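These notes open a run of structures that come right after.
Where a number appears in this text, it was derived from the coordinates with a stated rule and is not lab data. From a predicted model like this one, the values you see are computed outputs, not experimental measurements. Cβ atoms are built from the backbone, for glycine too; each structure is taken alone.
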Structure 1
Amino acid sequence: MGSIVTSFIGGIQQVKAQGEQAGFQSGVAGQNASIAGAQAQQAYHIGSTQAGLAQAKGSQLASTQKADYAASGVVANAGSADTVQLNTKAMADLDAATIENNAARQAWGYKVQQSQYEQQGAWDIYSGGQQQQATLLHTAAEGMSGLQSFGISTGGTKK
């Protein structure tokens, strides 16, 4: 009879440990999801900053071109000189758009990762609950079997 009680207590302890493990794993997944979310935000901010710098460099280059043309006696706001400056600004805008697009793709990757971690956390809780139920059923079945071996009725049908 003592072995039945010991088995029952062991089963209850195992259920508790399974719940704690599932909670821990879910917590780790939650922390990983938070980190991935922060990385996504950081990617957006870095991309925005780098895009602004690319546009500033393009504007600076166009201004330098304009000053160089003017210092050379070329009319800076007309003809080929003006076209070069407009192309420089257009290329700077394209560079900035490319940087922002790359940052958005990187951030999207982090957001996908964040979602996967969140799903993993939910799965950890679910599967932990399933393990707990299986352990409880197994412990109960062992207990009933043990009681029957001592000739104690477990509420089954009578013949």
Structure 2
Amino acid sequence: MDLASVQDVIERTYGAAPARVFNAFADAAAKARWFVGPDEWERSEFELDFRVGGREVNRGGPPGGPVHVYEAHYHDIVPNERIITTYEMYMDETRSSISIATIEFEPAGDGTALRLTEQGAFLDGTDSVASREQGTRDLLDALGESLGDAAIPAGQIGSRVGAN
């Protein structure tokens, strides 16, 4: 059995107020604009029940497969301040990772400093730490575009723990 684990922190600064950035996670229509795979991917399912105890499912992938599935459960939500979620990723029917993510929103001048902290376990070589990190960066950049500005990377300040 192959297992890699990582703890990572990625920060971005957006030109929008914390309430607007938070809403991009909380509102299904707003999230559907940026929380998507690459342009060539097809989306087959998206549902968002944004509340403590709620869940989110996002399913899609390149034509012909494999189907990538993101299934999250919301554990803590403080409006305009933080979201804590656990999620699993699947490639077709094979679970590839399990993660806990904390997303924090802080005022930064007229905008928002966002900090995403993730601890993940990557299972049996079906996903890689580098691929996940790049995908997360791409999603945070897409969030900035959906808000009408470009995200300003604050630098990756996390460290890998036990990466194999």
If you rank structures 1, 2 by mean count of other Cβ atoms within 10 Å over residues 37-44, the highest one is 1
Of the structures labelled 1, 2, which one yields 24, 19, 15 when semi-axes √(5λ) of the Cα gyration tensor in Å is computed from its coordinates?
2
Kindly point out which one of 1, 2 the value 1.05 was derived from, the read-out being Rg/Rh (Cα atoms, Kirkwood Rh), for residues 45-124 alone.
2
Highest-scoring label, criterion being mean count of other Cβ atoms within 10 Å over residues 77-84, among 1, 2:
2
From the coordinates of one of 1, 2, relative contact order in percent (Cα under 8 Å, 6 or more apart) came out at 35; that one is structure 2
Consider the structures 1, 2: one of them gives 0.45 for FRET efficiency 1/(1 + (r/R0)^6) of positions 13 and 53 (r between Cβ atoms, R0 = 30 Å, to 0.05) as calculated from the coordinates. Say which.
2
Which of 1, 2 yields -34000 for helix-only ellipticity at 222 nm (-39500 (n - 2.57) for each DSSP H run of 4 or more, over all residues; to 500), as computed?
1
